[in-house]
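Some structures to go through are shown next.
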Structure P
Amino acid sequence: MTSQKFGGPWSLEKLKIVEDYLRPFCIALGSRFNLIYIDAFAGSGSFAFRGATAAPLLDEEEQIRSVDGSARVALSCTPPFSHLYFLEQKRKNVEALKGLAREFPHHKIDILKGNANELLSNVCQKINWLNSRGILFLDPFGNSVEWKTLEFVAQRTKLDVWYLFPLSGVYRNVPGNLEKLTEDKRASVTRILGTSEWEDYFYKPALDDHMDLFPEHEAGARRTANAEGILNYVSQRLSGLFPYVTEPRILQGPNNAPLYALYLALTNDSTKAIALAKRIARAG
């Protein structure tokens, strides 16, 4: 099976956090519920990247590191999930997932091709949440997860949601000068945050240094929210939607630049469900 080429050491950190949550979740709930796993951007089942510590004398192929992706990690979980759904848009990745599924003939697996935002609502509506619990992994390509999808999941399911928020992707779409914010970028950020109010939070009027006594001489709005400020706003939005949301785990890229923020958000507001999630997450 050919691995996708993307990611880096931060991808390993992300997978380790989620993997450490899967098995204790299944152990705790497997005897009482049908356990569902949904991977909304499943990829091919594995991925490859150039290792940061690879020796410089090795050729390019020898420096590439291949790693099991989230789909294979979930399939390898014991005790197993009752039903796994892999959602993927690229035909090549779908074919790779079908090959992966053949390695696990005793698992109940659905592989669906298409837009994850659309497929996810269709899948969740078919599940009886009275006797089912599950985990949803949202690991999007770019700013792919729409806020309306999160709203649906929060209101209509019993899923523990691991959401890899694309912090650097949002940051790149909010230039320092508001005048440089294009309609495409504005729409992209609004789609992922579910409101246009972010603009007032991220930007403040900047007064001309020589005319700061006269408000009519405003020099134009500037972005005052740095990466931390943007993340604070995202956390507020998620906390207003889900009954429980963890503090984000920041995943850093080259030069320690913040790339992603990994959240755990619960749709179940029961005190027992929240206590269990806290315990498992701390253990991981």
Structure Q
Amino acid sequence: MTDHNLSGALHSGGQAFLDLHVPGRPLLIPNPWDAGSAKVLASLGFRALATTSGGHAATLGRLDGEVTREEALAHAAQIVAAVDVPVSADLESGFGADPAAVAETMRAAAATGLAGCSIEDYSGDPDTGLYDIAQAADRVRAAAEAAGGMVLTARAENFFRHRDADLGDAIARLQAYQEAGADVLYAPGLSDPGDVARLIAAVDRPVNVLAYPGLGSVGDLAAAGAARISVGGAFAYVALGALVQVGRELLDEGSFEYLDRVGDGRRQAQTAFSPGGADRR
């Protein structure tokens, strides 16, 4: 895969991460929400991890979009320190509207040891919505120039913000972002396999696809040409759902049957949290 990062060659960790992106043989990249979940996922054999802004916010008792730049970078550094596989960080909109602010975020992120990161084109303001394509591309260009050897993923948020979004606009955005220096492209929220295939055919960078209802299986997305598949906040919310289930079981039913389900988690934690645990998977 050719390096398109405007700051120059990717550093060794970034290049190793980018090399895992093979269209048709997608990298499965789950999204841990803390150091413990990162260690568990690495111990299962996943070759790379990515942070989740929503999952991280949930650990702080907040909603997605309510984490500061400093908190996001500290969280990313914790995940990097916890595992020996490449880590990419969800840096939301870059924590600033103008390109200079995005570049500042990228420089700080590069200092954490991240292999990659993502920048989205949603302004964070429901009234403003997405940045216009020209401004969004300028922000991606600034991010690429300041990436410091990290793999830059550029996100078009059309389908996450509007279920009736225009695929053509999402494609036009990602085409602009690849020209601005993005290494990987991403339009989260696509739910039609045909749309995924059309988007992938319209760009010439590796494409990340978010696991989403209606998209079928990993095999289906591989056949469409996906180079990476992520889960976003889904694993974190599934974990919270399990907590709700056992909490209600105890509170409403007075039952301890949840104890029958403790073993798998405890055993994997013992493997993952022991020195060299991930190497014994």
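Read the figures in this text as sums done on the coordinates, not as results from a lab. Keep in mind that what you see is a predicted model, and the values were worked out from it rather than measured. Cβ atoms are built from the backbone, for glycine too; each structure is taken alone.
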Can you tell which of P, Q yields 2.9 when distance in nm of label points 7 Å out along Cα→Cβ at positions 17 and 265 is derived from it?
Q
Which of P, Q yields 18.8, 60 [Rg and Dmax of the Cα atoms in Å, calculated]
Q
Looking at relative contact order in percent (Cα under 8 Å, 6 or more apart), point out which structure of P, Q has the largest value.
Q
-14000 is what came out when helix-only ellipticity at 222 nm (-39500 (n - 2.57) for each DSSP H run of 4 or more, over all residues; to 500) was calculated for one structure; which of P, Q is it?
Q
Comparing P, Q, where is distance in nm of label points 7 Å out along Cα→Cβ at positions 9 and 257 highest?
Q
Determine which structure produced the value 20.5 for mean count of other Cβ atoms within 10 Å over residues 73-80, calculated from the coordinates; the candidates are P, Q.
Q
